[in-house]
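*Asks:* In what follows, structures are represented as C-alpha cells.
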Structure I
C-alpha cells in the first residue's frame, strides 16, 4: 500500500493505494497517530484502494473516533467492493462517505 499526504487549504488529504490489510494497516494508523493537531479536517481519498480487511476497518474506526473529537474525517472515492464491505459491517453508518 502507498500513502500520500497533501495539505489543501485547511484539510489534510490522505491518499491510499493498494490493499489496506493486516500488513499495511499499521502504516495508516501511524499517519493518524502522528497527525498534526493543526489539521482539524482530514479527507481520506480511497480512489486507488482495492481492498480493506478487518484490520483496515479497525484503523478507520479509531481514526473516526479521534477525528470526531478534534474535527472531521471524510472518505471519498470509495470503490464498489470496499463500499460493499462498509455496508455489510455497518461502517457506512459510522463513517462520512462522499462521492
Structure II
C-alpha cells in the first residue's frame, strides 16, 4: 500500500522505542495495531461500497440495453401489424374491383 518494507518498519520501531521508552512501547504498539485494524476495515468497507455502486451501474446499463431492444421489437411488431392490415385492405379493394 505505502511500499514500506521490513527495514522501514524496524527503523520506525527503533525510533519509537528511543522516544517513548520500553515501558510505554507495548501500549503504543497495541493502540497502533487497533487503529491500523480500524483503518483496514474502513478501507475495505469503502472498496465494497464502490464495488457495489459499479455493479449497480452495470446492471442499470444492462437494463437500459434490454429496454432499447424491447422497444425495437415492439416497433417491428407494430410495423408487421401495419403491413398486414395494409395488405388485407389492398386485398379487399382488389376483390371489390374484381367483382364489379
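*Asks:* Between structures I, II, where is distance in nm of label points 7 Å out along Cα→Cβ at positions 64 and 80 highest?
*Replies:* II
*Asks:* Suppose distance in nm of label points 7 Å out along Cα→Cβ at positions 32 and 72 works out to 1.8; of I, II, which structure was it derived from? Intermediate values should be presented prior to the final figure.
*Replies:* On the way: I: 1.8; II: 6.0.
Only structure I yields this read-out.
*Asks:* Quick check: -0.90, -1.02, -1.16 is what I get for log10 I(q)/I(0) by the Debye sum over Cα atoms at q = 0.16, 0.19, 0.23 Å⁻¹, calculated from one of I, II. Which structure matches? Present the calculation step by step, with values, prior to reporting the outcome.
*Replies:* Working: I: -0.60, -0.87, -1.35; II: -0.90, -1.02, -1.16.
Computed on structure II.
*Asks:* Assuming -0.68, -1.04, -1.19, -1.24 is log10 I(q)/I(0) by the Debye sum over Cα atoms at q = 0.20, 0.26, 0.30, 0.33 Å⁻¹, for residues 40-87 alone as calculated from a single structure, say which of I, II it is. If you can, show how the numbers build up before the last one.
*Replies:* Working: I: -0.68, -1.04, -1.19, -1.24; II: -0.72, -0.86, -0.95, -1.01.
The read-out comes from structure I.
*Asks:* If helix-only ellipticity at 222 nm (-39500 (n - 2.57) for each DSSP H run of 4 or more, over all residues; to 500) comes out at -33500 when worked out from the coordinates, which of I, II was used?
*Replies:* Numbers: I: -12000; II: -33500.
Structure II accounts for this read-out.
*Asks:* When mean count of other Cβ atoms within 10 Å over residues 24-31 is computed for each of I, II, which one produces 16.8? Show your work: numbers first, answer last.
*Replies:* Working: I: 16.8; II: 11.6.
Attributed to the structure labelled I.
No lab work stands behind these numbers, since they all come straight from the coordinates. The shown structure was predicted, so the numbers you read here are calculated from the model rather than taken from an experiment. Cβ atoms are built from the backbone, for glycine too; each structure is taken alone.
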